[in-house]
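Undergrad: Quick heads-up: structures coming right below.
Computed from the coordinates by the stated procedures, all read-outs in this text should not be read as laboratory data. As the structure is a computational prediction, the values presented were derived from the model and not from experiment. Cβ atoms are built from the backbone, for glycine too; each structure is taken alone.
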Structure 1
Amino acid sequence: MIALSAESVTVSFDGTRAVDDVTIDVTAGEVLGILGPSGGGKSTLLRAIAGLERLDAGRVSWHGDDITALPVHRRGFALMFQDGQLFPHRTVAQNIAYPLRIAGIADQPARVGGLLDLVGLAGFGDRRVTELSGGEQQRVALARSLAAKPRLLLLDEPLSALDRELRERLAGDLRRILVETGTTAVFVTHDQDEAFAVSDRVAVMIAGRVVQSGTPADVWRRPATAQIARFLGYTTVLDPHAARRVDPGAPGAVALRAAAVVVTDGGPVTATVVRSTPAVDGARVRLVVPGIGELDGVAGAGIPLAAGDVVTVRFDAAGIARLGATAEMEVPV
């Protein structure tokens, strides 16, 4: 059953369309990730769904009812920002209980205690939020967002202010919490790893438009265009002729990540090193492959490489994506 529907939504600022004719649906209990580069309109779309931005065109519906003109406070949605926006003068428990008090919900201590258990902060209720780490503060913000059992949870880059290791850990926890609570959610991020870890489906948004949607696996393995592939971290797009050199079964163009081109002894393809840059786990290399052109690749630790060296490589299917039939193509030079 479709819970949220945003149909042909357009939002403009000073004549420029930040959100351009966007349509998305979210089923009950589903987590939809909105993934795209900074400035692509993701947060504006989220704010439009929340009722914080006026629509130039389109409508927002909840279980079939048009809520486009409904005030923010009557939508029953919760919005969580990247900085958490906690009250620094209140304790952890008081922050979480705030929406319960506003809504007049009884048995607040029991609800707060259950949420602290859920987000892994049991026993933290009496602490000041200023005493917490960044990750702990975001857990409190999540608990507060869930406190009043919102119909829809809107998450705007909630992990982006944290370091990489903590983001990866909290992304897994966020996914677990949303699934355990059956929360319908829209999760905005510019980080594909976060989007794929948290979301049931992903909509890729670039320059104000949704350009592809599907399961994380589908989007990752079949980017619709070269532009989407590059945003996802694929470094090169090959036309169908060159593509068959690296993926014989490919029906069309393919995109390659650097990790798809592996320097190894006895590989089936010969290449010449253009440059080699040391990395923690080996080296990042630029290679010329006959019949294809220049490709980015990787080499393991202990393999000394210099410009002009002739090496052999293999192609790792895990780093190769087959593009949509209409994808623009290029041959590297």
Structure 2
Amino acid sequence: MSDAIKEKVRIGLVGCRGWSKMITQPAIRTCSDVVELVAVTSRPENPEPAREVAEAFGCRFYPSIDELLEDDAVEAVIMITPNTVHREQTLKCLDAGKHVFIEKPIANTVEDGIAMTRAAEEAAKTLGLVMQVGHNTRQRRAAKLAMAYAREGRIGTVIGAEVQYCHDGASRLPADAWRQDPAQAPGLPLVQLGIHGIDVVNMFFGVPRTVASFHRRAVLPRNMDCTASIIAYDPPLTVTLSSNYCVPLTIWFRLLGTGGTIEARDFYRKFICLRNGEDIEEIDFPEDLSTEAELRAFARSIRLGEPVETGGREGVYALAVVEASILSAQENRFIDIQEIVGDF
């Protein structure tokens, strides 16, 4: 048990396949000193994955999220579910008095994300509830170290960044997969993949201001699978982001400064700081502990009242860049983020 957290947070898990199986469930086991899985559920039409998880963890299975939320032992809910149901499920969790962790993106639309955030902020005031969005990439050690080096001025004045988030998932998507549908996964590479990079640069540079983009289709029959975006922040900060669903795995960022650059290569496993074109510092981070880090942060926010690093507002502004990028590509113009978020 953690010295700071004396009582484990009792978790209900909604969604047991895909990312949940590969990433979230192993992280829950690793973080068993601060969280305890007590209940699971999945889609009513396919309950077997949840039954298997319940057996593996020795916890309760429920046929639906509504029944899981009736369990008084469940304090917090982790949702690994399609983007289109995030708003409905989050509001149910908050109404039931549960803390909630939503795997990114916060929702399928900025409108939904804003509604969720406002509800969560009210629930935080009245019930002390926590809502966290699962933007795990900013928890990677290379990203945190890059932030520290930039703040220390090790690469001079930072002027922007270059970011790539690509994989060839388009070649493996079943024809009936929800990601194939532009209505369920608008701006597919960005909303599912590139949004990780967007959140990281938002962490560095603050609120995005303007977006210009191209979206193309190379492999998928219906949805876009190639995107290129330029994101402007307060001057002089500018970011270029390439995010594709039809290119072999390529995930890295490069922070640009007047006195050098900082790179995180190979899925943030290799950190490289180049100063004045000569002085190179390399650090390897072979283990990815980012999901464990965000679960521990979630537990600390619930038990210790620590501020949530990636709450609703961070989730909304990451998604706003995606929506602005889509609109820019559709209408061939620069999009002001204020146009997307309104008076939020």
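Undergrad: A value of -10000 was computed for helix-only ellipticity at 222 nm (-39500 (n - 2.57) for each DSSP H run of 4 or more, over all residues; to 500); which of 1, 2 is the source structure?
TA: Details: 1: -8000; 2: -10000.
Structure 2 accounts for this read-out.
Undergrad: I would also like to ask the following. Any idea which of 1, 2 comes out highest on volume of the Cα convex hull per residue in Å³? Present the calculation step by step, with values, prior to reporting the outcome.
TA: Working: 1: 166; 2: 138.
Answer by largest value of volume of the Cα convex hull per residue in Å³: 1.
Undergrad: Given 4.2 as the derived value for distance in nm of label points 7 Å out along Cα→Cβ at positions 151 and 247, which of the supplied structures 1, 2 does it correspond to?
TA: Working: 1: 4.2; 2: 3.1.
Working through the options, I get structure 1.
Undergrad: Let me ask another. Comparing distance in nm of label points 7 Å out along Cα→Cβ at positions 79 and 159 across 1, 2, which structure shows the greatest value?
TA: Details: 1: 2.3; 2: 4.2.
If we compare distance in nm of label points 7 Å out along Cα→Cβ at positions 79 and 159 over 1, 2, the biggest value is for 2.
Undergrad: Identify which of structures 1, 2 gives the largest calculated value of distance in nm of label points 7 Å out along Cα→Cβ at positions 7 and 143.
TA: Top value of distance in nm of label points 7 Å out along Cα→Cβ at positions 7 and 143 goes to structure 1.
Undergrad: Between structures 1, 2, where is distance in nm of label points 7 Å out along Cα→Cβ at positions 31 and 111 highest?
TA: Working: 1: 2.3; 2: 3.2.
Max of distance in nm of label points 7 Å out along Cα→Cβ at positions 31 and 111: 2.
Undergrad: A further question follows. If you rank structures 1, 2 by Cα Rg over 2.2 N^0.38 Å, for residues 223-310 alone, which sits at the top with the largest value? Present the calculation step by step, with values, prior to reporting the outcome.
TA: Details: 1: 1.10; 2: 1.41.
Going through 1, 2 one by one, Cα Rg over 2.2 N^0.38 Å, for residues 223-310 alone peaks for structure 2.
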